[in-house]
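Some structures to go through are shown next.
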Structure P
Amino acid sequence: MFSLIDWILILAYILFAFSTGILLSSKAGESLSSYFVADRKLPWWWLGTSMVATTFAADTPLVITGMVAQDGVSGNWLWWSWAIGYLIITVFFAASWRKAEVLTDVEFVELRYSGKGAAILRAAKAFFLSILFNSIILGWVFKAMSKITAPFLDWSSLLGEATFHSIQSLWPDFLLLGDLNTTLTVFVLFSVVVFYSSMGGIQGVILTDLFQFALGIAGAVVFSIFAIQYVGGLEGLYSKLESIYPGRAESIVSFWPRFGEGDQGLPIQVFLIFIGVQWWIQYHSDGSGYLAQRMHTAKTPKDAELGSLWFNIANFILRTWPWVLTGLVCLVVFPLDKADLFRPEGILVQSDREIAYPVLMKVVLPAGVLGLVFVSLMAAFMSTADTHINWGASYLVNDLYLRFIKPNAENKETVLAGRIAVVLMAAIAVLVAAQMQSIGSAWKFFLAMASGLGLPQILRWIWWRANAWTELSGMATALILSLLLYPSFPEVRSDYLLFWTALGSVIVSILVTFLTPPVSDNVLDSFVKRLHPFGFWGKWGGEVARTAFYQRVKIWLVSILSLYSGLFGIGYLLRLDFVQGFVYLFVGLFSGIYVWHLWKKKDSPAS
C-alpha cells in the first residue's frame with residue numbers, strides 16, 4: 001500500500017490533468033481544426049516530445065521486461081528495428097505531412113487518389129484504424145495499467161469490504177481487467193483521461209504530454225538506479241547474472257542475436273525479420289496515425305521534420321537503457337524457473353514475467369519514491385490513452401461523420417461530435433482490454449494484422465503507379481492472413497507468422513496494383529505540384545524527383561548509423577565496456593555531423 005506522501009503525489013497529478021482539460025476547453029471548442037490539430041501552430045519540441053510520450057506507454061516497460069526474460073537484451077530488436085522506419089518518416093515524409101494540410105492521414109487518401117476506390121479506402125481505413133486498431137492498442141495499455149496497479153491498491157480497504165462486495169456483485173464479468181480491484185483503479189484513471197482529452201482537444205493532450213514525458217523519463221531513471229543499487233550496482237548486477245545463469249549470462253546481456261540454438265538470446269533468423277521486414281510493414285510506415293496527427297500541428301514543415309528527429313533521438317537513445325537495466329535486475333531478483341524460491345512475490349512473477357516490473361517497484365522503492373515512479377507510469381498510461389482516444393475520434397468525425405454523413409455540419413456540432421467520439425472510443429477500448437490476456441502477444445498480433453498497410457503507404461509517396469486498390473488489397477490480405485495463421489499455428493513463434501503475413505500482403509498488393517487502372521493524370525498532376533514528392537513519378541517528377549530521392553536515401557542510411565551508434569555506445573558504457581562504448585559514441589557523433597552536413601546541402605523540391 002502507499003504512504004501518505006505517495007498519495008499526495010498521485011492526487012496532485014490527477015488534479016493537474018483535470019485542470020489542463022478545463023483551462024483549454026474553450027480554445028479547443030472553437031473549431032474542428034483547434035480540436036484535432038491545434039490550429040497548426042505548435043513548435044517542433046512540443047510535437048516531438050508528444051510523440052515520445054505517446055509511444056512511452058505504461059505497457060512499454062512491462063513488455064521490455066518480458067522480452068529481456070525471454071530473449072535477453074537483444075529481444076529489444078523487436079522495437080529497436082522500428083528506428084529504421086521512423087527515420088524514413090523524418091527524412092522523407094515529415095515535412096510533406098505538414099504541407100498536405102489535412103486534418104487526418106486518412107483524409108490524405110483523397111488527396112493522393114480519386115474516385116470510388118479512394119472513397120472506399122478512406123471509409124475502410126477510418127473504421128479499421130479507429131475501431132479495430134485503436135481499440136487493440138488502448139486495450140493493451142489498459143491491460144498494462146491493470147498489472148501495474150495490482151500490487152499497490154486495495155479497494156476493499158479504501159471503500160470498506162461491504163461496499164466493495166456490493167460493487168462486485170453488480171459488476172459484469174465481461175468488463176473485468178483481471179479482477180475488480182485492478183478494474184476500479186484503471187476506470188478511475190481512465191475517467192480522468194476521458195475528461196481532459198475530450199475537453200482540451202489535441203492541444204490539451206500535447207500540453208499534458210510534455211509534463212508526462214518528463215515525469216515518465218524521471219521515474220524510469222530513478223527506478224533503475226534504485227533497482228541497480230539493490231543488487232550491488234552494475235558490477236553486482238553482472239556478477240549475479242553470471243552466478244545465477246552460468247554459461248548464459250553473456251547471451252542475456254548481449255545486444256546482438258545468437259547463432260544456432262540456445263536457452264537465451266534472440267535467434268538470428270528472428271533478428272533478420274526485425275531489421276529486414278518489420279520496420280516497413282508497420283501501419284505507421286510513412287508516419288500515418290498519431291505521428292502524422294502531431295506533424296499536422298506543426299507551425300512549419302521544418303518544425304515537423306525537427307520534431308520527428310527529436311522523437312527518434314529521445315525514443316531510442318534516451319528511453320532504452322533504464323528499462324533494459326531494470327529488466328536485467330528482475331532476472332536477478334526473480335530468477336527464471338525458480339523465482340518463487342526467493343520471495344513470495346516471485347510466485348506471481350513466475351506466471352507472468354511482464355508483472356516483474358511493478359512487483360520490483362514494491363520490493364526496492366521507499367515511500368515517496370514509490371509514489372513518484374507510480375505517478376510516472378500513470379503519466380505514461382495517460383499520455384498514450386489520451387492520444388489514441390483523440391486520434392481515433394478524429395477519424396470517426398472527420399473521415400466518417402463529416403465525409404459521408406453530414407458534410408455541412410457547423411463548428412459547434414463537429415466539436416460536440418468529437419467529444420462524443422472520444423467517449424465512444426473509450427468504451428470500445430475498455431471492452432477489448434477486458435478480453436486481452438498477454439500484452440506482448442497483443443503487440444505481435446497487432447503488427448501482423450497491420451502489416452498490409454506498411455509498403456503500400458510508402459509506395460504512395462514515391463511511386464506514381466500506386467493506387468487506392470494497392471492499399472485496400474494489402475490491408476485486407478494482412479487482416480485475413482493474421483486471423484487465419486495465428487489461431488491455426490499457436491505453437492509457431494509469432495515473428496515467423498508475421499513474415500508470411502507480410503509477404504502475402506505485399507504480393508497481393510503489387511499484383512492488384514498492376515491489375516487495376518492508375519490514378520488519373522489530373523489528380524497526379526495536382527498532387528505533385530502541391531507536395532513535390534521524391535521518387536519515381538514518371539512525367540510528373542522526372543529526374544529531379546529521382547535525384548532528390550537518392551539524396552534522401554543517403555541521409556537516411558547515415559542517420560541509421562548515427563542513431564544506432566549512439567544507442568549502443570551508451571549501452572556498452574553501462575555494461576562497463578568503456579572502449580567499445582566510446583568507439584560507438586565517436587562513430588555516432590561524427591556520422592551525426594555528416595548527416596547535418598548532408599541535410600544542409602540537400603537540394604530537393606520539398607526543401
Structure Q
Amino acid sequence: MALLHALLSFMLLALVAALLYVRLSGRASEKPPTERAYTTAAMTDYVKQALHEMTSSNLYDLGLSEEEFRRRKAKRAELKKALRGCTSGDLRDKAYIKQFLVDLLVRQYQLDETAINNVIPFDDPYELSAQDQFEILLHVYKKRYRYDALSELIRKYGLDRPKLGIEDGQTESYRITADDIHDIYKKEARRLHMDDKLQIVAQRIYQQYKGFSVVDEIRDMKIDGVSGGVSGLPPAVWEGEWEFDSDSLLREVPKSHDSVWMFYKGKSIHLSFLSFGSEQELKRVCQNVYKYNFPGQLSEANGYKVNEMADGSRVVVLRPRFSESWAFFVRKFDVQSATLEQLIGDDNAELPISLIAYLVKGARITAITGAQGSGKTTLLMAMVKYIPATFPIRVQEMSFELHLRKIYKDRNILSFRETETISGQDGLDVQKKTDGTVNILGEVATDPVAAWMIQMAQVASLFTLFTHHAKTFKDLVFSLRNSLLKTGMFSNETVAEQQVVSVINFDIHLKRDIDGHRYIERITECVPLEQATDYPQTFRQAGTLEEKMTAFMETAAEYFRRSTDRTAYVERNIVEYRNGHYVAVHPLSERNRKEMAEHLTVSERNAFAAFLAAHWEEANGH
C-alpha cells in the first residue's frame with residue numbers, strides 16, 4: 001500500500017514538473033533574446049512566428065471580456081487585411097505592417113539603441129555593405145522627397161550617365177555600382193536617430209518576409225519600372241557543371257539572382273550593387289508580385305502571368321521552362337504626369353501639342369506607334385483630356401494600365417480586359433452594346449483585335465484611339481492589312497489594304513533615343529487615293545481589229561496595274577522632329593480639315609484655322 005502511494009505521488013510530481021516545464025518554456029520564448037539573436041534572420045523568424053500566433057490563436061481561450069474580445073477581433077481582422085494587401089503594392093497596408101513591426105521589435109523583442117547596431121552597423125560606415133548604405137540613403141531622401149527620393153538621388157549625382165562596359169571597356173551601358181554608393185554615402189553620411197534606425201531595420205525585415213526583397217522600396221518610387229532575373233548566368237548553367245567548381249573566378253560570375261534592373265526616364269539601369277542573394281529569394285518574389293486579385297496560378301504549364309498591382313503598375317512574371325530563369329517586370333505609369341505639356345518638350349513643342357489636341361477634338365482615328373518604352377501608353381492617357389466630356393469612353397486592354405478613371409474621375413469611362421475565358425475579340429463585341437462613343441484600345445497586339453478595331457472604327461464608334469508597335473506608317477498598314485487577311489475577313493490584299501487606309505486618319509510615332517530621351521518623331525496623315533475611276537474604253541471606238549486589240553491591251557494593262565502594285569494611299573508627314581526642333585512639313589488635307597471642323601465649336605474652329613495658318617502658311621512661305 002505504501003508502495004502504491006509512493007508511485008502515485010511520483011507520477012503526480014512528474015505531471016506537475018511537466019506542466020511547469022511547458023509553462024516556463026512558453027514564457028521563455030516571450031523573453032527578450034540574447035545579444036547573439038539580434039540579427040536580421042533571427043528577428044525575421046521571430047516576426048513570422050509572432051504574426052502567425054496573432055492571426056491564428058483562438059481568442060475564446062483567453063477569457064476576455066466582451067468589449068476586449070471585440071477590440072482584439074477587429075484588430076486581428078485589420079492585421080490580416082494589411083498582410084494580404086501589402087504584397088500587392090498597396091502602400092497604405094505596407095506602412096501599417098511596417099509600423100506594426102516597429103512596435104513589435106521595441107515592445108516585445110526589446111530592440112534598443114545598443115542592440116540595433118548588431119543588426120545593421122549604423123555607427124561603423126566601413127562595416128556597412130553597399131545595400132545597407134543604399135537603403136539608409138533612400139530612407140534619408142524619402143523623408144524629404146517622399147516617392148521622388150530615388151529620382152532626386154539619381155539626378156543629384158548623375159547616376160543615369162552611361163559608363164564604359166566592364167568586359168570590353170568600350171561599350172557604354174547604364175549601371176550604378178557599389179563604388180558609386182560608397183562615394184555618395186561618404187558625402188551624405190550623418191548620425192541617425194533611433195527612430196530612423198528602427199524604420200530601416202523594419203523595412204529590411206519586411207522586405208524579406210512580405211515584401212519584394214531588395215527591390216521593395218525601389219518599386220514604390222516614381223520611376224518607370226523595375227525588373228529582376230534578366231541578366232547573369234541562368235540556373236541551368238551554374239547549378240550543373242560549375243556547382244562544385246573550385247575556380248573562384250567562376251564562382252564570382254554574376255548569376256540570375258544577382259540581376260536587379262531599373263527603368264528610369266527611358267533608360268535601363270543595372271543596379272549591380274544589389275542582389276536577391278539566392279535563386280530561392282528571386283523565385284519567392286516572382287511568385288508573390290503578381291498575386292493581386294487572384295489572377296490564377298503560375299505553373300510550368302502556364303509559364304507566364306500578366307497582371308496589375310494595387311497601385312496600377314503592370315507586372316509580368318515568367319518562370320522556367322518558358323523562360324531560362326525566373327524573372328519579373330514591373331512597369332509603372334505615373335498618372336499624375338499624364339499631360340501633353342509635361343510629356344512633350346524640346347523646341348516648338350506647342351506645335352505637336354496643339355495638333356494632337358485638335359486631332360482628338362476633331363474625332364480623328366489615330367494610331368500611337370513606337371517601340372516598347374517610348375511612352376505610348378502615357379501619351380494615350382494624356383490625349384483623353386481632349387475628348388469632349390459628353391462622350392462615353394470604352395477601353396479595351398490586355399491588362400489594366402491606363403486607369404483613366406483615376407485621372408478623369410467625373411467622366412463616363414469603363415475599361416475591359418482580356419481574361420482566361422474572355423478574349424479581346426469578345427470584349428470588343430460587348431463594347432458595341434455599352435453606348436460607347438469613343439473606343440480606346442490599349443494595344444493592338446493580336447490579329448483578331450486588329451480586325452475588330454478596323455470594323456469597330458468603321459461602324460461602332462465616333463472615333464478610335466489605339467497603340468501599336470509598328471516602326472513606320474507602311475508597317476502599320478501592312479500589319480493591320482495582314483490581320484484582316486489572317487482572320488478571314490478579307491481574301492484580297494488590295495481590298496483589305498483599302499479598308500485599313502480608309503479607317504486610319506493619323507499616326508503619332510514616338511521614339512526613344514539611346515540616352516532615354518523621348519520625343520514624337522513624326523505625325524503622319526494617311527490620305528487615301530481615289531480608286532473608283534473607270535477603265536480606259538478606247539477599244540470600243542477603234543476601227544480595225546488590230547486597233548481594237550491594241551487599245552484593249554491598254555485596258556488589260558491598267559487592270560493588272562491596279563490589281564498588283566497600285567498605291568492605295570499617300571502618307572504625308574504633317575509634323576517632324578528635326579535636330580531637337582519640331583517643324584511643320586506638309587499641310588493637312590482638305591478632307592481632314594473639313595471633317596475636323598465639323599466636330600469643333602465655333603470658337604475652336606476659329607482657333608483651329610488660325611493655328612493652321614500660323615504654322616503651315618509660314619512653312620510654305622519658306
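For which of the structures P, Q does the calculation of mean count of other Cβ atoms within 10 Å over residues 41-48 return 21.2?
That value comes from structure P.
If relative contact order in percent (Cα under 8 Å, 6 or more apart) is computed to be 9, which of P, Q is the source?
The read-out was computed on structure Q.
From P, Q, which structure was helix-only ellipticity at 222 nm (-39500 (n - 2.57) for each DSSP H run of 4 or more, over all residues; to 500) = -13500 calculated on? It would help to have the intermediate numbers written out before the result.
Numbers: P: -23500; Q: -13500.
The read-out comes from structure Q.
Taking 0.95 as the value of Cα Rg over 2.2 N^0.38 Å derived from one of the structures shown (P, Q), identify that structure.
P
For structures P, Q, which has the highest computed value of distance in nm of label points 7 Å out along Cα→Cβ at positions 193 and 585?
Biggest value here belongs to Q.
Who wins on distance in nm of label points 7 Å out along Cα→Cβ at positions 105 and 465 among P, Q, i.e. which is largest?
Of structures P, Q, the maximum of distance in nm of label points 7 Å out along Cα→Cβ at positions 105 and 465 occurs in Q.
Values in this text are rule-based calculations from the coordinates and carry no lab data. Quick caveat, the model's predicted, so the values are computed rather than measured. Cβ atoms are built from the backbone, for glycine too; each structure is taken alone.
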